[in-house]
Structure 1
Amino acid sequence: MTGSASDPQGGAPPAPPAASAPGAPYDLLVVGAGAAGLAGAVTAAERGLAVALADSSEQTGGQYYRHPAPGLGANRPEALHHGWSAFADLRRRLAAGRVDHLAGHHVWSLVREADGTWSAHALTGPDGAADTPVRIRARALLLATGAYERHLPFPGWTLPGVVGAGGAQAMLKSGLVLPGRRVVVAGSGPLLLAVASSLAAAGARVPALVEAAGYLRYGRAPRVLAGNPRKAVEALLHTAALVRHRVPVRLGSAVTEVHGTDRVEAVTVARVDRAWRPVPGTGRRIACDALAVGHGLVPQIDLAVTVGCATRARPDGTLGLALDDHQESSVPGLWAAGETGGVGGAELARTEGELAGRAIAARLLGDRAGAGAAAGLRRRRDRLRAFADLMSAAHAPGPGWPEWLTDGTDVCRCEEVPAGTVRAAVSDLGARDARTVKLLTRAGMGWCQGRMCGTAVSCLAAAGATPEPPAERRPFAVPVPLATLAALDGPPPAGGPAEPSSRQGVPCRPDPAP
């Protein structure tokens, strides 16, 4: 990161942004307080913008920098993270007071107003269940909403004891608990290395790390690897930890079935071919009491897609936002940073956040010199993004993975729709896309709105052809009570937050009847 809270550009520190008149919008609203959102918020505020930072969590850091609540008494939370010093710097700059941190704000909708400003509707509280929803107004938006885990189903994946790989890491980082005592780690992607080494260091026995893809494709891009030496160092550190804790690594393999009655008792690990089809006769049973499984991450872009932002297909079959050199989306006035453009890790997220913060300040303040100073950031961003693309392609799911599924395997957990029902919708009823399957079977209509089953349904609907990436268009980004929607009837509320230093926006209620 460049600069600091006291001297962000190497010159005299700017004064904190002056409080706007009551009812005036913020200059910038940042949604998401992870690495990208923090970097963007503090960078823009240090350049003189009035900034609000809204996040659903009570703590900053997002998914990557999850850390225990103070009441748990953790002495060294940084021991579970790489790059903690960068986060500590961002948190210190946030504490300087130039940014309004709106914790516990679950943004569920964005609206472009007639005057060109943005309104973000949010629910408040730890679970978004507060009685009074709020609206936050801003001249510009920076979306840093991160990503969520991609899940590929298999027989037994709904048993207690099966958790997402990222979920297992979150349990350890924020709760200091393990998902089990003997935990198999499986799926695909570099996150598995971090999860397995963290669980082993925390005292869990890891009988196997099972990687479906492998790492040979990295060697086909030596220039990209040479430009990102820190990634190689991270991989070596995790590998050394696995060796130290005697964790066997099985490449080109996958967990194809989970066994147990009331919870996980064992898993079957089989070799898979290049298309991820199980190789007959290679299945081996491994005893365990938990399985941490993940097949990469999916950019969380539903807020942006709903307001019309263009997307682009990623090498791993997911959708990311289409962004320009300055992180601006196809919708003027809306920028994005971090995993929204494609999953690439914390360092890339911080770089993109700072780049976006500079660009937004340059746009709103007319600071052309500030925009020119971002050339070095763009070069770093491009280098890190090249590695992200390589990683995305190397760990993309193979087209043969649906052969893991029996007809009785639940694909949509929320609506309890098995694979056989989806296959019948395709073969007997003529469904050719995920939307038609959804209408015929209810797969994707549940609480998660397709986040858990979207990839699986799209692949089954494609019936062996290249599947379309799951649509990320959702009218509501989070579940919204009917009372909140009822409160929106009538004309929209007038004005924005009372002043930029307030901790919430205005109540989202209709004007009183005359």
Structure 2
Amino acid sequence: MVFQVKFRSWLAGCSLLAMTATGAFAEVVYNRGNSADPESLDPHKTATTYEAHILRDLFMGLMIQDAKAQVQPGAAESYTVSADGKTYSFKLRKGALWSDGAPVTADDFVFSWRRLVDPATASEYAYMLAPVVNAEDITAGKMKPDQLAVKAIDPGTFEVTLKAPTPYFLEMLTHQSTYPVSKASIDKLGADFVKPGNLVSNGAFVLKEFVPNDHIKLAKSDTFYDAANVKIDTVNFIPTEDRSTAMKRFEAGELDSNDDLPTEQLADLKAKFGDQIRIGPYLGAYYYAFKTDKKPWDNVKLRAAISEAIDRDYLAEKVWQNTMIPAYSFVPPGIAGYETRVTDYAGKSQLDREDEARKVLAELGYGPETPLKMEIRFNTSENHKNTAVAIQEQLKPLGIEVSLVNTDTKTHYGLLEQHGDFDIARAGWIADYKDPENFLALCKTGTGNNYALYSNKDYDDLMARAAAAATPEERMKLLSDAEAIGVARDHCVVPLLYYSYHNLVSNKLKGWEDNVMDVHPTRFLSKE
């Protein structure tokens, strides 16, 4: 009997060793619900948070955001700043490698940043480098990309010269548009460099599979400098446009987290999942954009009247179940030193707003007998649909006949990014860095994410003056004045709600830190 026990223990031990050696017990897999598939995995051709979640795992910029969204050194080990605040010198990590084993050098960043601002790249985020000397003139086609004020002092030192001191510059460098890409890979493969098996990256994970509408599989990178501290072996990003189905998959254990919830089910979800539901403040704005270069939406009085008639309190309380806050400015409150500028009807009752909107519409020739036809476009989500339906019902008594057009997220944002035809469309903006400029830049003439195609010289001049301001106080005042013109007066966007994050996070996941940027890099997570 004693022999049998020992023999069985020995067999079990051998079996355990064999299974561990083959990875049966070793692999840690994280199934991560992500609201939509990416349009691209090219860091210079992406714009959405859905893409940012994936790219944050694949690549690493000069600076990163840690688990708490605090800015930390990334591809750069350290940096120095000149006395005038205009020149940054970054020391890259010694021994840092691309996933193909090649060294990551300063020349990689020079190539990548030139590529970002090159008009041939057609990046929506080319304006991200606007603080860099010559960047805007390059994007406008007035100068050549090699005139961008960046240079490789040596293989391990990357230098950047700015037009003026830029307080948000380091935080800006955590954004995917500033990530490096492999010149050798792009030269060899062209647009195919982003495909599985081809993509060379410098982050904690590498791309293994991309099956549209099913999953994107990333595996832990052996060449990542901090690989020893990465606890997840495989992360599968699973598109979850149908939030209700995502909840069922989470309950069945098929998802370990999801980045959104169907808010109309919130009470039931809280009862079912308890503290696995994570809701909190998120630095972002949920808004609609009119196509301002198209009649009749080029009429600012019409845009203002429609905006005034929308009952934001109802949207926040009934549609979003108090997980969002009514918005009357584009820049969310809470950014230190900045005064938000709200619409002139923000303090009025909803009945008064509707009466004023009805009068303006009548002056413009619209009413129940002569209705205005308007199409609202939105991307797939129960929450977006319910928002659009509520606005449709709110505008109907004013003589506005609203039709709804729903497309998948990739198609929806593709239309907006290409400045296709629409009347008014749903969009959202989550801060890339904690500064009002990041929101207000969306209304500048020529900005890639200016879906409304709004253009106003006075607004552009205020934004330019703010960029060159001598003091932080002057800069914030100029930005506030710009918001008063572009948003509060001209409705370059129609702010509806300030965001909260709505995450569903399994208790098996460890290291998930709630933060206002809703940033959760997989490299800082573990799973029991």
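Each value in this text was obtained by applying a stated rule to the coordinates, not by laboratory testing. Given the structure is predicted, the values throughout are model-derived calculations rather than measurements. Cβ atoms are built from the backbone, for glycine too; each structure is taken alone.
Remarks
- Which entry (1, 2) yields the derived value 0.20 for FRET efficiency 1/(1 + (r/R0)^6) of positions 324 and 420 (r between Cβ atoms, R0 = 35 Å, to 0.05): 1
- Identity of the structure behind 5.6 (criterion: distance in nm of label points 7 Å out along Cα→Cβ at positions 180 and 348, calculated), options 1, 2: 2
- Ranking 1, 2 by Rg/Rh (Cα atoms, Kirkwood Rh), the structure that comes out highest: 2
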